[in-house]
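There are structures below to look over.
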Structure P
Amino acid sequence: MFIGHYSAAFAARAFKPAVPLWLLFVAVQVVDFIWAALVIAGVEKVRIVPGFMEASPLDLYYMPFTHSLVGAFIWALAAVVLYGAMRKGAGHWVAGLILGTAVLSHWFADLLVHAPDLPLVSGDPKYGFGLWRSLFWSQVLEIGLLFAGFWLYLRNTKPKGAAGRIAPWIFLLTLVAVQAISHSGEVEADASATLFAITALIAYSVIALGAWMMDRTRNTK
């Protein structure tokens with residue numbers, strides 16, 4: 001899953017004490033940030049196989065450190081502890097729990113679309129409902145989730161002038177456009193998994209930056 005992950009970030013921004021949207025955008029993708037780094041390092045493994053599934057060419061055959069359920073819990077717990085330790089004042093542990101929940105949401109969102117490649121710890125059994133087998137229905141799910149989270153974000157924030165009314169919609173359309181571009185074109189059989197991981201790191205970082213810029217135009221109600 002790609003932009004569908006950001007639905008949890010938008011929704012979590014509605015909670016109080018508020019966590020910055022850019023940080024939530026990092027949190028919901030932190031598992032993939034670490035996954036991409038481990039792929040580049042050769043620790044976790046992926047093959048790019050044209051036609052593997054209609055909506056994804058990724059054969060994610062070894063990723064126990066990031067995409068196991070236990071691994072996701074560990075990264076979520078680390079986010080809670082780190083945020084709670086770095087922040088002061090009332091409610092910082094509650095905010096940390098919100099952040100940790102955002103991290104953990106990644107595994108359950110991936111469960112909907114992945115082939116059975118998500119282990120509980122390592123090795124078999126692996127889980128995944130495989131909605132990526134259908135390009136149409138997987139995109140309906142991702143875009144639907146994104147719009148639902150975005151709606152909650154708009155309902156629980158208020159604009160700072162005209163920019164705050166326009167910027168969220170520009171950002172939303174940009175996310176949908178990036179999703180469409182990521183699913184267009186043919187994938188080469190000899191495509192580099194390392195290059196894919198580097199591109200993913202750049203994309204996640206730029207999107208988080210965009211969330212920071214957009215969120216500056218809104219106030220929490």
Structure Q
Amino acid sequence: MKYKSVFDIIGPMMMGPSSSHTAGAARIGRLARRLFNDKPDEVTITLYESFAQTYRGHCTDLALIGGLLDLDTYDSRIQDAYTLAGQQGMHITLSPSEESAEHPNTVRLQLRKKQKDGSPPWELEVLGISLGGGKIELIQLNEFPIRLTGDFPALLIFHEDRFGVIATVTGLLKKSHINIGYMEMSRKGKGSQALMILEMDQSLSPKVLGRIRGIPHVHQVCVFQGGL
């Protein structure tokens with residue numbers, strides 16, 4: 001991993017004690033919350049490797065829950081994360097796992113919220129890693145492999161693998177003068193569920209987002225407007 005400045009090594013402003021186990025964990029939780037775009041009713045947190053072994057001493061659990069509450073890394077309320085989650089009706093289940101992971105600082109977050117109209121609950125599952133110095137990556141979203149750092153505004157679109165969907169999305173962004181810095185597509189099979197990921201130089205307006213959500217064969221849109 002290349003460091004661009006000394007702040008990539010010492011980490012961001014944060015509640016201690018660790019830039020990777022505390023600040024990085026808070027940023028993973030916050031990015032998951034922003035992509036979920038709502039307060040979840042239930043969250044299952046599974047910790048792996050070093051996260052599972054040291055989470056109590058390094059306050060990794062508090063940091064993750066704080067991030068899920070949309071608290072910044074330096075917010076002193078992180079130390080009361082369990083209490084705040086309970087007050088906001090967020091049920092937390094945390095379990096250290098003995099399974100191995102490719103990275104020592106790995107966490108799986110499963111977010112769930114019931115829908116008032118009786119439709120199926122909105123669920124989001126992310127696998128995140130903390131790289132050190134507060135840097136993070138989400139490497140999996142709902143079983144799709146991804147690479148999302150939270151450094152730029154991002155658009156994630158679940159859709160059917162149909163002709164023209166990608167071109168329609170990029171065409172709308174072009175008309176709105178939105179520059180795409182990174183783009184990745186994956187699918188579970190020909191004609192089945194697919195995921196489109198775009199990192200952009202600018203945030204999206206509600207009008208553009210509404211148009212993207214209205215594209216035929218688009219099922220769900222997750223958006224991160226930046227500013228972790």
Item to check | For -7500 (helix-only ellipticity at 222 nm (-39500 (n - 2.57) for each DSSP H run of 4 or more, over all residues; to 500), calculated) the corresponding structure among P, Q | outcome: Q
Next on the checklist: With FRET efficiency 1/(1 + (r/R0)^6) of positions 42 and 82 (r between Cβ atoms, R0 = 25 Å, to 0.05) as the yardstick, tell me which of P, Q scores highest.
Outcome noted: Q
Checklist entry - Upon calculation of relative contact order in percent (Cα under 8 Å, 6 or more apart) from the atomic coordinates, which of the structures P, Q produces 21? => result Q
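Laboratory data are not the source of any read-out in this text; all were calculated from the coordinates shown. Please read all numbers here as calculations on a predicted model, not as lab measurements. Cβ atoms are built from the backbone, for glycine too; each structure is taken alone.
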